[in-house]
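Below you'll find a set of structures to go through.
Only the coordinates and a few stated rules stand behind these numbers; no lab work does. Just so we're clear, the structure is a prediction, and the values are computed from it rather than from any experiment. Cβ atoms are built from the backbone, for glycine too; each structure is taken alone.
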Structure I
Amino acid sequence: MTSPLFEVEGLSKRFGEIAALSDVSFRVRAGEVLGLIGPNGAGKSTLFECLAGVLPFDRGVMRAHGAALGARERPRLLFYVPDGIAPWGEQSLGWVLDYAVGFFGGARALREEVVGRLDLAALLARPVAALSKGQRKRALLAVGLLTPQPSLLIDEPFDGLDLRQARDVAALLRAHAARGRTLFLSIHQIADAARYCDRFVLLSNGRVTGEGTVAELCAMAAARGGAGPYANLEEVFLALT
């Protein structure tokens, strides 16, 4: 079993009277592809924004190797790729990738591989704001993959991609994980998560209802009195939420 890269304990976030996250706890292991799954409105994006420092959380702690991670330490550990944005929209995609490598201190040697694997070569001269939804998604993934942080948080990595593109992206993410990078993916389509992730954190109404592999989640559901057996991750999720 790989060691935890970081862990989250008791994280909570409110927006006025609304509890977006309640006592969220889980571990992220080094070199894994971890899926954060749950329906729209479960709190997945809020959780990622809290982990990345975009939003302050009200209570809880993040730790790495037993030490609490403050606002200054977290950017060295993780990089967050939000969904649905167009960074530096008036600039060409090629400029954006070069800027990301230089600004974040990424590996320039990976640029050609990432551009090729994400089929971006023909788009490098186009402004980011002019890209389609799927093209923009692949551009954002390229920016994230070119950063040096050991953990990459990606909100909806397959949104806007067709089946072939999703498989190509999944293979590229798996290749980066094989090199030791940790990938934490927020996914609302449970079937996608089941295909591409090693372990899962189940989030429902702002609360973690399970964490583990499919087999571990099945055992958890059975221990809670679930009928079982479970044919797939969707059935396990329903049993635990």
Structure II
Amino acid sequence: MMRSQTHILNGDALKNQFPVGIQGDILVARECLVDGSVKGYNLSAFYQTRAQFLSQNYQGISVEDYYKDTVPQFEKILTITSEADVNLWFEDDLFCQVNFWFVLNLLVTFKKTNSIYLIRPKTFTSYGFSGLSQTELLSVYKNRIHLTDVGKLSSLWELYKNDQTGELLITAKELEKTYPFILPAVEAHIQRIPDKLNPGRPVQSLIQIMKDLETNEFGPVFKEFNKREYIYGFGDLQVKRLFDTILNNS
């Protein structure tokens, strides 16, 4: 008898192009945990933190939207039956990785004993899954990676959440042999943290791009940022927040 399948996707774009030949329930991680506070002593407090941050910083997202569109998808993860394989469709960029760590941590925290698999594009580009055809998506699914070290992988979320960057780097290096794509994302995260002398890699990169292109126009700057810094996987909303900060401080 074939095992049932649950697919947790990195966004609605993938859901819209998901191959009809792949069976199973589909859930979507509608979050950008790479941006803003992720604090919260339990899941309920965490949802509150996120709803507040997104509604205050992202135009067009209300607290109600978050509880209607995002929370139910995460809550459904907690109801996955033990018979199902769990397939996590996430890419290698930091945006995707942080969401991946959170989902994995959710499964581990709520003692899900399912077989968990990771599906990711074979090559790391800024297009990710969206650059793949139906046939290629079927191919990456067939070559899914069975996750071992689930406890250690899920600890990446706790370390990220608690700003334990030293431990995060150590853990990424320990996992590097089996999961080499994690370390570049962790290093990119550490490099974006500002200090007294440095505004962080993404801001520095944006300033340089604005100089190189001799423009303060967001469209071309965003396009170039995606080329140079696709390790971050930032969408236009994340980049616009940084871009506006630069303009406001200049």
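Figure out for me which of the structures I, II the number -15000 belongs to, where helix-only ellipticity at 222 nm (-39500 (n - 2.57) for each DSSP H run of 4 or more, over all residues; to 500) was derived from the coordinates.
This value belongs to structure II.
If distance in nm of label points 7 Å out along Cα→Cβ at positions 14 and 222 is calculated from each of I, II, which structure is the one that comes out at 4.0?
I
Comparing structures I, II by Rg/Rh (Cα atoms, Kirkwood Rh), for residues 46-149 alone, which one has the largest value?
I
One of I, II was used to compute relative contact order in percent (Cα under 8 Å, 6 or more apart), and the answer was 18. Which one was it?
II
Assign the value -0.50, -0.65, -1.12, calculated as log10 I(q)/I(0) by the Debye sum over Cα atoms at q = 0.19, 0.22, 0.33 Å⁻¹, for residues 38-77 alone, to the correct structure from I, II.
The read-out comes from structure II.
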